[in-house]
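Peer 1: Each structure below appears as structure tokens.
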Structure 1
Amino acid sequence: GGALEFTSIDPSKKFGVDVAGTVGSYGTWRTFGRINSGTLPGGGRLYVSYDYQDANKWKGDGIQQQQQANAKFIQPLGDKVKLTLFGDYSQRAENDYQDLSLQMIQTKGYNVDNITNNYGLAKQIATAYQTGKPFPAGIANQDQSYYNSAGLRQDVLGYGKFDFHLTDHLKGFATVYGHTNTGEGIYATPYTATPASLGGSPISVRTTEYDIHREGFIGSLSYEVAHHTIEGGFWFENNDFEQARRFYPLSADKYTGSSVHWFRNNPFETQWQSAFNTKTYQFHIQDTWQITPALKLNYGFKSLVVDNRGRQLEGNYMGTPMANTYASGSITSANGFLPQLGANYRINRHNEIFADFARNMAAFDNSTTGATSPFAMTSAAYAASKKTLHPEMSYSEEIGYRFHNRRIQASITGYYIEFEDRLASISPVSSGTNVQGYASILTNVGGVTARGIDTAFNYRFADNWSLYVSYAYNQSVYDDNLTTGGVTYATRGKSVVGMPRNLANVQISYDDGTIWGNIGMQYQGRRTYTYTNDQWIKPNDIFNLNLGYRFHSHNWALRGLDAQINVTNLFDKRYVATVGSTGFAVSDPTGSLQTLQAGAPRMVFFTLRKHFF
């Protein structure tokens with residue numbers, strides 16, 4: 001399959017300062033600043049930037065806060081070598097939204113959320129669940145509204161890269177990188193009470209904690225000869241990942257862990273803890289052959305090996321060791337020949353056709369909570385299924401046509417994809433919520449066939465006006481019935497979970513160099529979150545509006561200044577934005593599985609940007 005590649009801009013050759021500020025709905029405010037050094041005496045260039053953003057949740061109580069700092073330095077080393085150094089630090093602290101079910105939406109609406117401002121009610125809910133007494137008025141069950149849930153993340157990422165042109169025909173690059181990530185998912189759980197000796201609250205704080213330390217190398221060489229460009233490369237990564245499920249105490253009179261600004265310590269229980277190592281080795285080689293001025297052929301293959309190792313560590317409760325029932329072991333995903341073939345033929349300067357074929361493999365996940373991780377199963381389930389588990393494979397073919405002239409750009413692509421050994425993590429529950437952390441059952445559910453078309457059309461119908469339309473149709477269905485727990489479910493021919501068949505975008509834009517704006521509509525067809533397709537989420541169409549003004553003036557205060565207004569969900573539609581937020585289930589006949597997230601209402605944001613040069 002494809003991948004998303006994120007690229008940072010290079011430092012500019014001239015000195016400059018960029019600043020921006022945003023204010024908007026639900027207390028949103030954001031500041032951003034970047035300083036470009038320009039070309040330094042030694043020929044190098046540098047920028048540093050910083051961003052801080054803070055907002056309230058659009059429903060319920062809580063913060064959505066993040067900050068990020070970047071720096072990038074480019075230094076020529078002679079005429080043939082360039083050194084690039086990049087560093088990034090980011091930190092996020094975000095209170096979560098409550099996962100919803102169809103039943104909750106139908107009976108209580110989209111605004112059901114955590115009750116972070118009412119600790120007394122949260123204790124009543126937990127006590128009622130634990131003692132079997134009736135829930136407070138308006139509360140259906142212990143999972144309808146938690147007191148609090150949040151996520152805390154901290155990342156440090158850096159790389160060093162050498163780009164080199166050894167000769168007029170030979171060039172390449174070599175990159176080394178490192179990344180550390182510390183995170184904590186926080187949830188005030190009514191399922192586990194705080195011990196009396198530590199506070200006695202009927203609630204405790206449950207966390208899913210992790211630490212990632214990974215480092216790697218990416219290298220490539222490219223050689224041009226005659227009508228060929230031959231390129232090969234290698235990628236290696238070593239990833240150490242630690243994960244744990246822990247519980248922290250709360251007092252009976254107040255919630256002392258409401259902040260998500262710090263990581264916790266001194267748990268009273270470690271339910272499980274795990275240590276994983278993933279080593280990835282990938283080699284590829286390809287040739288781009290310009291057969292004629294109109295016909296180009298690209299062909300090659302990659303070899304991929306991913307070694308996963310999982311080790312479960314002993315848990316404890318109040319200092320007493322506890323057995324860890326999750327699986328330990330090792331599993332390898334490997335394929336030595338994953339070919340790719342592509343062709344492009346330019347009929348004339350306005351028309352071209354293209355075709356592609358690719359074979360790919362997806363490696364197993366390596367965690368205790370991953371959707372395709374063998375180590376998210378119990379030891380018994382892992383031992384029973386390890387020999388029959390296979391990594392996912394895909395075969396993709398596409399053919400398309402593109403047209404472009406001075407005013408029109410258009411394309412249409414048809415594709416056909418066969419997935420083999422599609423993996424599914426089956427929840428042992430079909431109602432309620434998966435946040436409780438049940439061990440899942442990982443199984444190959446057979447094949448999946450996907451076929452569809454992608455179309456795009458951009459028409460500059462006047463000097464300052466343009467119309468953009470895109471439409472995609474995707475029919476993805478399971479090829480086989482699903483058997484799990486000794487029960488066979490009729491999933492053959494059923495739609496793949498979370499996949500809409502229809503997606504569309506329409507946008508009208510205006511830009512005369514001073515005033516600019518656009519209004520657009522995004523349409524998403526209905527989706528299912530059950531493998532038997534017994535529940536569906538309605539389609540939605542969301543409109544967004546953006547308007548901006550660029551100042552053109554010799555006045556210092558106005559030069560390089562622009563203003564912008566963004567309105568999201570212009571007509572304030574209520575809809576389900578996300579399906580599968582806690583996973584998918586075989587079926588949900590009562591509509592009570594809490595795995596949906598509501599879309600945000602209408603929001604308005606105002607931004608000012610200024611470039612100093």
Structure 2
Amino acid sequence: MDSLFLRAALMAFTGIGSVAWASAPADGPTRSLMLAGGALAICSDLSPRSCATAPTDATRGPARFRIDDAGIARALDPALWSLPGAPSRDDVAAMLAQAQRALAATGRDEGGAFDASRLESAFARACLGDGCAETDRRRPWSVLLDVERAAVLAAMEVPQRTDGGARPLERALPSRSRVRGGVEVLRAFVAEAQARTTGRPKIAVVTASGFDPMDAVDFYVDVFRELGADAVWWPVDAAAAAARFESGDCAALPRLRVERLRLPNREAVYPDLADYQRAHCASQPALMLQVQGVFFAGGDQWRHRQSFVRADDSPNDWLLELRQAHAEGRVVVGGTSAGAAVQSGSWMLGNGDVEAAVSRAARVAPPPEPGCARGGRCGGLPEDTLTLWPAGGLRLAEGAIVDTHFSERARELRLMMAMQAADARWGYGADETSALLVREQDGRREIRAVGESGGWVMRRDAAMRDEVEAWYLVPGAALVVEPEASAEGGERVSLVLDAEASRATRQRAPLPESAFDAGALRTVAQRLAWRCGASVQLPAAPGVAELRCADSARGWKGAGGVQGVGPLRLRFVREGIAVPR
């Protein structure tokens with residue numbers, strides 16, 4: 001994304017130029033959500049492991065760092081060290097000085113800078129005394145929060161430039177991806193956007209979830225370009241929100257990045273993106289009138305959310321604009337990992353290890369700072385606690401809690417606990433390199449799986465205290481939810497198989513030993529698909545998880561050979577743990 005493209009994009013989004021509009025459906029708008037489970041594994045310059053053939057001509061390389069006087073001064077900015085329990089600036093300065101001396105003695109890498117691993121190793125070895133333990137306040141690096149570690153690295157980052165002085169851009173190479181599921185997910189998202197215009201679709205990408213929101217911009221802009229769309233960065237984050245809705249001073253963005261994001265030095269590393277963000281902040285184009293899709297990157301859903309709410313937790317103008325455009329069917333909204341989780345329309349999952357979720361009651365609180373357990377800085381809320389936020393996320397997934405990395409991290413029971421705590425009607429759990437595509441029109445909802453495997457859909461009502469109704473969806477079927485035409489209301493749920501779906505076949509994979517094993521309940525569901533009427537119980541201390549398949553359930557095999565089944569009943573029996581209401 002060069003400066004010429006940035007200027008052209010900003011001109012387009014402020015109303016200069018023509019925009020093609022899709023005609024509205026005759027019987028109401030179609031609202032679409034693409035909820036991807038993360039780990040899309042798209043080949044790029046910075047992700048060679050995701051490539052079938054690694055690129056040998058990468059333009060942008062991994063970040064490199066230098067400890068010098070300017071970097072040390074940036075790292076010692078008092079605003080970076082204001083979180084509770086942070087080491088003193090004197091201790092941080094001593095750590096930096098020790099690391100500087102140690103690295104100088106070993107000699108610099110080519111180009112006079114170091115990669116991240118060498119720099120972090122030097123910081124980790126710094127000890128302000130004799131005989132420091134592995135985690136010891138005399139070893140400052142060991143007690144830093146993740147955001148503080150990221151701040152130190154950002155302060156030391158060396159700008160990358162081409163021979164001509166431009167910032168090199170990361171290329172996305174989806175056609176070279178080793179795994180096709182993630183490419184299929186993004187291609188399906190582009191298709192949803194394409195359905196809303198007669199021209200080449202336009203997609204805005206949101207990267208506010210990262211420690212450095214600018215780091216992933218090149219990748220997302222380029223991957224959508226490669227897949228047939230025009231993409232531009234929507235440069236929203238908590239610092240930009242503060243500049244726009246609190247101080248009204250867009251020129252203060254560099255300082256606000258340090259204060260709100262703990263992110264120094266971005267104007268040097270990404271000068272074009274910093275200029276673009278400042279211009280966007282000052283002009284505030286009506287972006288939702290110019291795009292057909294908005295895609296949210298992975299990272300931390302709490303960071304995404306903080307970009308779209310005011311200090312009193314009410315939605316800011318950006319969120320109101322997005323909600324209206326989605327409700328009118330003008331834009332498809334999607335996201336991967338945290339970018340999907342933040343769409344929650346019921347309470348939002350903030351944090352939580354699955355074993356902690358079933359052994360301790362959920363807490364209504366912001367998530368603990370990542371890395372707080374390492375430094376003993378969690379303030380009474382263990383880092384692995386299941387935390388929920390009652391105001392939800394962006395609230396586009398109506399009535400549902402969204403979770404991701406689902407089967408791979410055995411999060412089925414975590415979502416079930418969250419649904420019980422929030423009294424949520426629906427839960428969506430997308431697997432990695434896969435997505436759940438949710439379309440709604442005139443009260444009718446259709447849910448389909450896209451990508452490598454699929455995901456879980458869960459439903460509960462007031463009578464289901466210890467269990468949920470569940471479907472494991474893979475391509476080849478749609479779960480259709482329609483309102484009941486009765487005085488009591490309600491809904492009718494049906495599973496509709498596509499013509500290409502085939503009969504489920506016997507799976508011979510061994511049963512997992514625990515419900516906490518990666519992919520455990522997915523494996524059980526796929527075994528049950530060909531022989532409904534059975535049930536399987538798995539230990540899940542301090543209780544037991546039971547997955548039952550009724551005789552009326554249907555199992556099928558999608559085009560990729562992955563098996564889906566539903567409805568199932570997932571039940572968890574435990575003792576002594578209160579469910580908050």
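Read the figures in this text as sums done on the coordinates, not as results from a lab. Remember, it's a predicted structure, so these values are computed and weren't measured experimentally. Cβ atoms are built from the backbone, for glycine too; each structure is taken alone.
Peer 1: Determine which structure produced the value -7500 for helix-only ellipticity at 222 nm (-39500 (n - 2.57) for each DSSP H run of 4 or more, over all residues; to 500), calculated from the coordinates; the candidates are 1, 2.
Peer 2: Working: 1: -1000; 2: -7500.
Label of the originating structure: 2.
Peer 1: I have 15 for relative contact order in percent (Cα under 8 Å, 6 or more apart), calculated from one of the structures 1, 2. Which structure is it? It would help to have the intermediate numbers written out before the result.
Peer 2: Values: 1: 9; 2: 15.
Label of the originating structure: 2.
Peer 1: Looking at structures 1, 2, which one was distance in nm of label points 7 Å out along Cα→Cβ at positions 57 and 537 calculated from, given that it came out as 1.8?
Peer 2: Structure of origin is 1.
Peer 1: Quick check: 22.8 is what I get for mean count of other Cβ atoms within 10 Å over residues 209-216, calculated from one of 1, 2. Which structure matches?
Peer 2: Numbers: 1: 16.8; 2: 22.8.
Working through the options, I get structure 2.
Peer 1: Identify the structure, out of 1, 2, from whose coordinates Rg and Dmax of the Cα atoms in Å was calculated to give 27.1, 81.
Peer 2: On the way: 1: 27.1, 81; 2: 24.5, 80.
Among 1, 2, the structure yielding 27.1, 81 for Rg and Dmax of the Cα atoms in Å is 1.
Peer 1: In terms of distance in nm of label points 7 Å out along Cα→Cβ at positions 465 and 481, which of structures 1, 2 is highest?
Peer 2: On the way: 1: 5.8; 2: 2.4.
Largest calculated value belongs to 1.
Peer 1: So if we calculate percent of Cα pairs over 29 Å apart, for residues 49-360 alone for every structure here (1, 2), which label has the highest result? Write down the numbers at each step before the final one.
Peer 2: Numbers: 1: 59; 2: 44.
Sorting by percent of Cα pairs over 29 Å apart, for residues 49-360 alone in descending order puts 1 first.
Peer 1: With distance in nm of label points 7 Å out along Cα→Cβ at positions 121 and 145 computed per structure, which member of 1, 2 shows the largest figure?
Peer 2: Values: 1: 0.2; 2: 2.9.
Going through 1, 2 one by one, distance in nm of label points 7 Å out along Cα→Cβ at positions 121 and 145 is largest in 2.
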